Structure I
Amino acid sequence: DFKADTYISAIPGEQVSYRNLHMPFRSAKKIRQTIAYEIETMVPFPVEDLVVDFTLIDQSGQNDILAASVRREDISKYLAVLQNHGVEPDILDISGVPVVLWLFRQLEIPDDGILFQIGQKRTTMVLYIDKHISLIRSLAFSDGLMPEAISNSPAYGNAQSQVPKPIVSCFELLCTNVQNTLHAFEYQNDIEVKPEKIFVTGAGNLYPHTVGLLERFFDIPVEEINVLGGDPGIHIDENIAQSWNSATMDSALALTLRGNKQGLGFNFRKDEFQIKRKNTKLKREIRKAAVFLIVILSLLATYFGMDYYFLKERYRMLNKQITETFRQTLPNVKRIVDPLQQMRIEITQIKKSAFFLPGIGGDHKVVDLLRDISIRVPESLDVRVMRMVVDPAAVNIKGETDTFNTVDIIKKGLEPSEYFSSVTISSANLDRSRKRVQFEIKLKRAK
């Protein structure tokens, strides 16, 4: 029976894309409005196809955040499975994160640590610094070898049994990937990561040598998560307690203890996936809105009744100011009918005169000619333009450069242009210092 007042769920960590970002501000509202644009160039999917959430990383007051994005298609499929069984979760977090949030509430937990939620094929790693989630990654693990290794292993806790080489290799590869990930995080953020303890949960923790293998590689204490036994505030039926398996059940229990408060962990129930509240709450909100609307309408009626005269007077003053501004700007115009429209016409004519030249090639904008010249002269050349004259027939460029060969390169670069019918080097001479070449190039405009 899945019926309950509140549902909280978590999607697998491998379906989430993670990015550590530095924002120019710390306001959660501003970050929420701009974060999609920040990650647009960092993700392999169109940002419109993603649901994005974030959590603040509190490091010396800096504006660092951990952004997480999930494809809308994946969320839709995940929710469809739950909804088919009558489950409508209020919160959609990331698997592993609720366990870390539970750790933060426990006593004698180190400030810096790592959680491994080890699955059959992938492991979710959550790094926290100063009890703030700072890094999440989903890493490949065991290639499906763990179920067989667990079923063939001796009784749990038998640390003397031999560990098969394929399993050792799987753990070594996982630990190597973790170390590489942490080194990259240190380099990118210019910090030193020193986790004091590693916490382990998930189906992979059923293997009796998991803790020992991790301790051997990382050389720091490794502790198995035990939410039921480590939290005195949790009480369950004795029959359930006897069959409780921390490795496979603690993640769900931590998810339950997470609560549905906003600002804890992540929540991808937003945009079109935002939870639809019950009708009773909707009716209550409608009543509040109706009372508020009546008050507003009463105030507006009073306001408009009193303000009509002032609006009319303000309109007259503004119209007078516009006319005065028009006369100051265009004193030659004597007849003023519609100053705003007349001003627009004058501005359009000024723009045309600034961008076009009459005569040969008059349909070409000056800015287009300048853009074409700048594109065809490589940025790597040592060129300094001293003077440029643009007229209806030609463009004359005077400047200086390092060698005569550079002058030839400039000429050859401009010759293919559709804007010019010919390119001629009018002169090229050494200057007085005999270290620079002064040149003049004439570009005849195409008809």
Structure II
Amino acid sequence: MTLVSLVLKSYLSLFPKLTFFKKYILAMSLTLVAMQSGLLHAETHSALARTSFETTLKNGLKVIIREDHRSPMVMTQIWYRVGSSDESGNLLGISHVLEHMMFKGTQKVPNDEFTRLSRMYGGRTNASTFTNYTNYYQLYPKTYLPMALELEADRMSNLLLRQQDFDPEIKVVMEERRLRTDDNPTALAFERFKWITYPTSHYRQPVIGHMKNLQNIRLEDVKKWYRDWYSPNNAILIIVGDVNAENALLQVQKYFADIPARKTPPRNDVLEFDHIGYRHMELNLPVKVPNLFMAWNVRSLPTAKNPQDAYALTIIKNILDSGISSRLQDRLVRDKKILTAVSVSYDPYSRGDSLVSISALPAEGVSLQEAEKAIQAEIELLKTELIKPEEVNRVTAKYVSNLVYSQDDIAGQTRMMGNLEINGLSFRLMDELPKHFETVSPQDIQRVANVYFSRDNLSTLYLSPENKAQ
């Protein structure tokens, strides 16, 4: 059964009272929408293979260019192989601090001129730091691709890093820490929870660092971090948009080829032990309602011996939580009313071992223990009862269609390509992902659930409101 037919069947099941003729008209309309939007992803796949180009410059900079001529825009993203998991000691948060400083100017483009130029020429620029990478993007009308590349190359090698810029910016980062984590008890609890979910992996470290780390980071630390990690041989440059690949490469060579390569430090370990043992934490913080967190240590696509494990874990995540018809939403929120909210997450592309995480809010009168027991019962069903093929097909069809839609614009394409590459996978896997997910069977679901969802892989956190009487 094709992806389109699966999606049509899923939609038509929502309208049981329609006559045959009306169902036929609805089916034809949905088919036309699907064809126009790219749901028939085979054509999208072959187009990707035809229009993508990759090479590596002599200084080690990997360059990937994809032509997409649907609008006169171009996006550049540069991904550095350094993130919070590469930090240690008292320097937690330094990757994110450097991300902020990258907008503070060079000799050629001083102060905030980088951002001003972006606004002046109708562009958009931003950055992000994560566990595995630091990423910078620029979006411009295609005419300004040379300017975007010149700006990016300039700050790769000529960042000023002045005390007069650092002193106010580190205060900005501290305030960001206060707003996002210190003054957000749920975020603070999850930050602490990660230290038991990842006993050995450096993924346990907060991307923004702890406040005491930020207070101790000095400008000289940032300068060394910049010298150690920001070099062409430690970066991936991705260009997607209305460009000619050959001409774009000439521009890349013009601005980046003369930047010298430098040796980078070894990266920290992001693997986790097998069957670590059950871990539990209880916290009392100023939350309004109790919160439950559960997390299982699992493999990712780069770390799994069998890649099918990661594809199956992704489908399991969506079986449990992908809208109101998913199992946890339908059974525990809407039907049994044990939970008022639930969310499941899993990153299949992570360079190191990953987590399947569940956060939930118990309904009034339901204890955290009862909520955990109800969720665990749903997990056990995946292990003991073979899921029906129709449910797997429906969930997979929805996930794959969303995956294709998310890559429709140049920002989504660039982000996905970079995420795969920075984690040690090939950007060309993006072309193959839908068919890999579609091969996941009920037997895969049951096997993987039994392998990973054991008590030895589980961590739990009970977050309760503070007892003000104490």
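Going by relative contact order in percent (Cα under 8 Å, 6 or more apart), which of structures I, II comes out largest?
Across I, II, relative contact order in percent (Cα under 8 Å, 6 or more apart) peaks for II.
For mean count of other Cβ atoms within 10 Å over residues 80-87, which of the structures I, II scores highest?
Working: I: 10.5; II: 24.2.
Structure II gives the largest value of mean count of other Cβ atoms within 10 Å over residues 80-87 among I, II.
Tell me which of I, II gives 66, 66, 39 when you compute Cα extents along the principal axes in Å.
Working: I: 96, 79, 41; II: 66, 66, 39.
It must be structure II, since only it matches.
Rule-based calculations on the coordinates, nothing more; no lab input. This one's a predicted model, so the numbers in the text were calculated from it and none came from an experiment. Cβ atoms are built from the backbone, for glycine too; each structure is taken alone.
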